[in-house]
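What follows is a group of structures, each given as structure tokens.
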Structure 1
Amino acid sequence: MSKTKIHLLFLYSLIWITYSTNLINAQKFLPNTTFLDAGDLGTKMVSGIGTWLDAKTLENQTLRNEKFLSNAKKDSLDQKVLEQKKQTLKKILGIIDSPKITEDLELLETLNKPALIFENKQYKILKIRWQVVAGLHGEGLLIEPKGKPIAQMVAIPPPDITPESFCGLTNDKSIPMGKILADLGCRVIVPTLIDRKQGFSNNLDISRKTNIPRREFIYRMAYEMGFQINGLEIQKLLPLINWFSFKDPTIPIGVAGNGDGAFQALVLGFLDNRIKSSWIDGYHLNRNKSWSEPLDRNIWNYLKYFSDAELISSSKGSTLISSFSYPLYKGAEKIGNLNQAAPGVLSAPAKDLIIKENEILTSFLKALDSEKKVVFGNINPDSTLVHLGTKFISTMSDIKSNPINEPPPVTLDFTTTAEERQQRQFNELISFIQKSWRKSEKVRQELTSKYDSSTAEKWEKSSEPLRKYFSEEVIGKLPAATLKPSPRSRIIYENKDFTGYEVALDIHENVFAYGILLVPSKIKAGEKRPVVVCQHGLEGKPTDVCDPDKKTQYYNSFGAELARKGYIVYAPQNPYLGRDLFRELQRKANPLGLSLFSFIVQQHQVTLDWLKTLPFVQQDKIGFYGLSYGGKTAMRVPAILKDYCLSICSGDFNEWVGKNVLVDYHGSYMWTYEYEIYEFNLGQTFNYAEMAMLIAPRPFMVERGHSDGVGIDEMVGWEYAKVRRFYAFLGIPEKTEIEFFKGGHEINSKDTFTFLKKHLGWPKSD
């Protein structure tokens, strides 16, 4: 055979193979879709959301900077705008507006432990505490000069430096900012911050131990109740400014801080016009990567509304910014097999990043055309802390300071004292937040009572603003989809009962929805059937729900069972994959006022819109049924998307807020590694009963195994009773049910299948 004939034969074979492959592929994807390429779409989904969030964070920074520059001069002259910004920041940080009643400081002493812990020629150092709000006190040290002070200072240490070290009473080589200011002739108060050490975050009465740092432990429960640990600590500092003003209003007031203390100092400088100057040391003015830092630095909505440079620029007083010492933190260590703590480290930023942020701040000040004084320290690498302290004093007044720089004693040990104070402050914050949880039910009742629930029709109409609030302010709403869905599909299952297709739908660049569609085999031409969206849980995949060949663990392949009964089934992929990978997404999203559910809601909306285009789908009969984290989804997504005609929550319904914050309940998330569970201020807005109210008047059901370890029947029953009562008062008690069954964390599929048949009208006969 000639070479030409061989080449032609090869060419014809190639054409035939290509044609045949296309024919096969054409049979392996849904009509009006293109072929879906192979690959791990779940992992790709998680990665894509991360890429989108990274880009959105940078875009947000650019837009915020541009907005500030364009409005700076006008906004700076508008006191109403400035006051609104302050109130917004207080809300973000969970700071309570309290009466400006000046309580005197208390000396903290006993018969055997006097308040006075040190004295030299220039000043004495005393242990103090002060009232903040009901149930909350601050503690720290007061450095009281023996002569008239040149200024009054709150010097805020980073969490892991004790007030004693900050006052220069120890030899641990930490930054003694409080001592420097005292040596310069200032009255100084050094507060205690909750540290990042381990050891208190346990409850041995219920056999619960963790490696969670103290600061993260408080952060978790506080976040759920609408507080930030930084906000609570700033709350403790505000009365000190009142006390300084009361003590001697003629003496200038300043705040100084290092690390987290520096952030608190810049916030105080913005909130209180009485502060003449702020000293910000060892703190990077860019929170874009707060997701990689300790979890306690996660602040909902902060980057959406503010930047550190904006706060500094908009504050009335002067500012000194220096880079003398950056606190370092290597993250929580395992304690034996205990590893529930969130990842996060602190390191010194690169010099070029510091310069860049300082340049942004300089541009803000220029746009303001302000006489405000901002000084950048550490230009000279030989700058000492004393030099910086002197420079800081000079930003407040023309008063000259003469530091005495008396060396500290070398024999004093404050370890026990500091740890006892830390324990008191830790326990008090826990009590304060637990009390907030106990009072929160009434707060939520007041929120929902504003809407007309006299009938189902009136509730559905009047509660739309509540739904909007839940969607936009509690969950966080993504911008509208920027891409067409461009549906792609491929066959994954094919049997006598149904055909299964993997489906992908585009939403934004790198963001897409993915799941498995099960289409029953016996659908007649022109027939339309109801859809059940079946949602998997943590670290799950759609195949867990849809596997036709086996009963999968927990899920019992309930999606496949429903498809066998003739339902159209769709099993979406939720981005709960990769342990810390998806939890990192939550941390990237939160500062932008977004959450994982911001993406999940939009994925479901795009999916619902696409499902409605399928000729065999009954558009008004699309129900939701989810287990575990899928049950978590069943509470949130149908509450927002009314396209779902019903919702079934399995293995998740609970007194949800209590499950998150309680420290005397063995099943609390306080003892788990699931740190992404916490949703800012959910406790004061929407527990599961309130979410179910947003689902009403649509049918709603709870499936609960008596032995399901995610909760206890008593708590589940308590919360569901509110739902049952609400439906009864709407006049539709038949639209809600709960099934308790003898079993664990699993799909039972008995009463729930009956519930689906009742409200979806399928199957016509079993």
Structure 2
Amino acid sequence: MKRLYLLGLMAGLSLQSVAAEPRSLLLDDKPAFIASLIEKMTLEEKVGQLRLISIGGDMPRERILDELAAGHIGGTFNTVTRHDNRPMQEAALRSRMKIPIFFAYDVIHGHRTIFPIGLGLASSWDLDTIATSRRVQAIEASADGLDMTFAPMVDISRDPRWGRTSEGFGEDPYLVSEIARTMVQAYQGESPTAADSVTASVKHFALYGAVEGGRDYNVVDMSPMRMHQDYLPPYQAAIDAGAGGVMVALNSINGVPASANTWLLQDLLRRDWGFDGVALSDHGAISELIRHGVAKDGREAAKLAIKAGIDMSMADALYREELPGLVASGEVGIGEIDTAVREVLGAKYDMGLFHDPFRRIGSAEDDPADVNAESRLHREAARAVARESIVLLENKKQTLPLQKRGTIALVGPLADSPVDMMGSWSAAGVAKQSVTVRQGLLDAVGDEAVVHHARGANITDDPHMVEYLNFLNWDKPEVVQDPRSPDAMIAEAVALAEKADVIVAAVGESRGMSHEASSRTSLQIPESQQALLSALKKTGKPLVLVLMNGRPLDLHWAKANADAVVETWFSGTEGGHAIADVLFGDQNPAGKLPISFPRSVGQIPTYYNHLRVGRPYVEGKPGNYTSQYFEEPNGPLYPFGYGLSYTDFELSEVRLSSPTMKRGDGLEASVTLKNTGSREGATVVQLYIRDEVASVIRPVKELKGFRKVFLKAGETQEVRFKLTEEDLKFVNAQLDRVAEPGVFEVQIGLDSAAVKRGQFTLL
């Protein structure tokens, strides 16, 4: 027994010494410490640090443990418990160099607790609310042993056919940049070293949201001026905020894949922007260089990627297979390998892993007994954030808020679907922990009202679409068809509706319809659901639409026929409660659209800050020989920044502190906001700038500031914006950021279309 005790003690001490061994006199000197490690590493060990591996069929756990112990892996992703991650870190510390690995995951809009999708968060126009959601995510993810998240996703999206529109924050570079900065700071906290922080890896660098035709993974062809003016700013904002990682996009840029784009990764990212973190490929992106047609084989693909500046290869074997031979032949210099290794080790250093490899994994005795325990969720925060993300699009005759009495007919395929509440990329979220719309309404009314529920329709009756949506989860399909006929389901819903005081219809998309690789050619609500809505309309009962979707939809029927329309996006774990809070008036909606809603797919792209043209269409004037679509009204169905309230707000005329602005000075623009309604509530005051004359064509307007303001009924508040020369700068034809003298129009409104105007001159 004594011998066994001694052996156990020796083993324990051995593990402790392994963890402590990387410590040296150089440990607190980052450059010197990393340089000393690189000097001692073999080429094989260096290449190992450049591999980001996922556990799967081709990489079972046993093999991963062996390769970690051999020093052949730099990091892993897709394991989300301390219990799973601890043995891997221990294996890494048994390697010759004892370099710890990091653990990463797609914590996009929640980890255990799921918050609204990106478009929903952006609809809050509230940076404090957004920061709260990301701080909770960091706390939950780090508590599960994760060191890095592949987020935020800051791709500008102006084509809602693209399924990944749902992950981002809309169409506007200013708003998305502000959100990007906020999220990086919230993920990383005061320092990414902190045990409750995770390193942010901004994605997808670059221009992924501009894929041609809205088709995922497609090409991007864009002028440098538009690139720098509209699409690059959010990535730069994230870098300036200190993001420790960058995930490189899958698309090509002007003929060169991002993963082989030296201009993008070396000249722009590192030289011009000063990024010194780790650059990660997207999943399998290096081998895809062969299919792009810029590499003839794996050897050439690996060469292009490492020379371009891809530090870590995600789920791709080419670096391990090809880099040693490329170095031996002299095609890749050892200095190029060392540079990539330095950036990987630097990221690990910044995560605090060299000081404590188990910083976020902790001790086994502290592991949660149940990783999905209710006590690990942050429901209060999720509900509060979800409430702020909801946008009221229509409210005819004050149909909303509903009364907590009488009978409510709740219908629609999304009314009681826990998995769809979470939206795509819902990390470690558990569907059964989500509050559905049905549960939210039942909890809200208690015994005061009756809620009857009927499915009414399937998400879609198209078997091809169902097969596609269930392809990756064929063993546990998310889209489950009701075997009854469409007529039978509609008849049941109509029967309930005819006996009810009001109809609440939860319709839209399943979560898989707004996801990676889920590009659509139509923005309409699927036919099965539209048939249901048409039948419900015929009952003559008040019809309230609760929309669940991850992109702008064609809502021309809804606008014309529904009595109220509430855009809830995919609202997360507490979505059902948040939706009920809004429907019954316990929360006055204040969300605003971060993306324009087109009238039809034929209007795409529709975005508010489009460039001016020589023959502009002017509403109300003869339209011949102007830039327009002649068979339907021009402009969006719902403009950027739009959203209603249960109260009314009024803006005064714009006041400017000066009619001129000198270089280096600023001026103040202000309005008085008044709540003229009978309820307290919040709205978002938005400031836009229009550059009247410039050396290049400028947008019709550009967002330059916003304030979310809460007012009691009858209350007024002066809202002030400070404008500086920096706000007036743009990218000219020489790609310089300049502010040119001349006249500028200030527009302040509660959305991008209905504004008050003032004017000043930059001297």
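We did not get these values from a lab; they are worked out from the coordinates using the rules stated. None of these values were measured; they are calculated from a predicted model. Cβ atoms are built from the backbone, for glycine too; each structure is taken alone.
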* Of the structures 1, 2, report the one carrying the highest value of mean count of other Cβ atoms within 10 Å over residues 108-115. => 2
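Give the label, chosen from 1, 2, of the structure having the highest value of FRET efficiency 1/(1 + (r/R0)^6) of positions 388 and 644 (r between Cβ atoms, R0 = 30 Å, to 0.05).
Values: 1: 0.00; 2: 1.00.
Going through 1, 2 one by one, FRET efficiency 1/(1 + (r/R0)^6) of positions 388 and 644 (r between Cβ atoms, R0 = 30 Å, to 0.05) is largest in 2.
Out of 1, 2, choose the structure whose coordinates give distance in nm of label points 7 Å out along Cα→Cβ at positions 548 and 636 equal to 3.3 when calculated. Please report the intermediate quantities before stating the final value.
Values: 1: 3.3; 2: 2.4.
It must be structure 1, since only it matches.
7.9 is what came out when distance in nm of label points 7 Å out along Cα→Cβ at positions 60 and 660 was calculated for one structure; which of 1, 2 is it? Kindly include the intermediate steps, with their values, before the conclusion.
Working: 1: 1.8; 2: 7.9.
It traces back to 2.
State the single structure among 1, 2 that was used to calculate distance in nm of label points 7 Å out along Cα→Cβ at positions 52 and 92, giving 1.3. Display every interim value, and only then the final one.
Working: 1: 2.3; 2: 1.3.
It must be structure 2, since only it matches.
Work out which structure the value 15, 43, 28, 12, 2, 0 belongs to, where P(r) over Cα pairs in 20 Å bins from 0, in percent was derived from one of 1, 2. Walk me through the intermediate numbers first.
Numbers: 1: 15, 43, 28, 12, 2, 0; 2: 16, 47, 31, 6, 0.
Source structure: 1.
helix-only ellipticity at 222 nm (-39500 (n - 2.57) for each DSSP H run of 4 or more, over all residues; to 500) was computed and gave -8500; which structure, 1, 2, did it come from? Walk me through the numbers before you get to the answer.
Working: 1: -12500; 2: -8500.
It must be structure 2, since only it matches.
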* Structure fact -> Output 3.0 (distance in nm of label points 7 Å out along Cα→Cβ at positions 84 and 244, calculated) maps, among 1, 2, to structure 1
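Given a value of 3.8 for distance in nm of label points 7 Å out along Cα→Cβ at positions 628 and 708, point me to the structure among 1, 2 it was derived from.
Values: 1: 1.3; 2: 3.8.
Of the options listed, only 2 reproduces it.
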